[in-house]
Structure 1
Amino acid sequence: MPSLQIRDLPEPLHRLLQHRAQTHKRSLSQQALADLEAIAGGDPRERRRQVLDRISRRGPITPALSADPTPEDLIRADRER
């Protein structure tokens with residue numbers, strides 16, 4: 001798995017990250033990773049699940065209108081020309 005090393009982290013930012021890690025009961029590395037995922041758009045599997053949830057909440061897809069010709073009707077009309 002790839003890794004990332006951050007050098008010369010400003011002290012106020014380090015304290016803030018430590019505080020957030022303690023608040024969420026995470027290690028400093030876990031908190032940094034969670035923050036990076038949140039900024040970058042999160043876990044791809046979670047984003048996919050959220051999109052599927054939004055799609056399912058929209059309700060069923062409306063069927064085509066009965067006035068629309070079916071593929072069979074179009075083929076038949078083409079053959080009869």
Structure 2
Amino acid sequence: MKTITHVIQDPMGLHARPAGLLAKAAAACEGCSFSLTFKEQTVDAKRIMGLMKLGAKQGDTLTITCAGENEDAAAASMESFLKDNL
């Protein structure tokens with residue numbers, strides 16, 4: 001299991017567009033599950049509605065946990081995605 005922490009840089013926070021892109025990026029990593037935790041709430045990172053209901057804003061810290069067969073590569077891919085998009 002790999003854990004990533006990320007501080008949201010997007011001025012709009014985790015709104016619909018980045019939440020959709022995040023869910024799509026998580027779903028693209030076959031064989032791995034991603035969970036996202038924010039303020040004691042944990043959701044499946046592959047579910048856009050779960051991501052959006054967190055209400056994370058710019059400056060908030062997210063914790064993403066990756067588990068599965070290719071978790072090292074999947075975690076690196078997710079970390080890169082987060083830096084580029086959120």
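Rule-based calculations on the coordinates, nothing more; no lab input. Computed from a predicted structure; not experimentally measured. Cβ atoms are built from the backbone, for glycine too; each structure is taken alone.
One table, with the values for the structure above:
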quantity: Distance in nm of label points 7 Å out along Cα→Cβ at positions 20 and 52 - structure with the largest value, from 1, 2; calculated: 1
quantity: Volume of the Cα convex hull per residue in Å³ derived as 217 - corresponding label from 1, 2; calculated: 1
quantity: At a computed -19500 (helix-only ellipticity at 222 nm (-39500 (n - 2.57) for each DSSP H run of 4 or more, over all residues; to 500)), which of 1, 2; calculated: 1
quantity: Computed 1.00 for FRET efficiency 1/(1 + (r/R0)^6) of positions 12 and 60 (r between Cβ atoms, R0 = 25 Å, to 0.05) - originating structure among 1, 2; calculated: 2
quantity: Per mean count of other Cβ atoms within 10 Å over residues 4-11, the highest-valued of structures 1, 2; calculated: 2
quantity: Per FRET efficiency 1/(1 + (r/R0)^6) of positions 28 and 68 (r between Cβ atoms, R0 = 25 Å, to 0.05), the highest-valued of structures 1, 2; calculated: 2
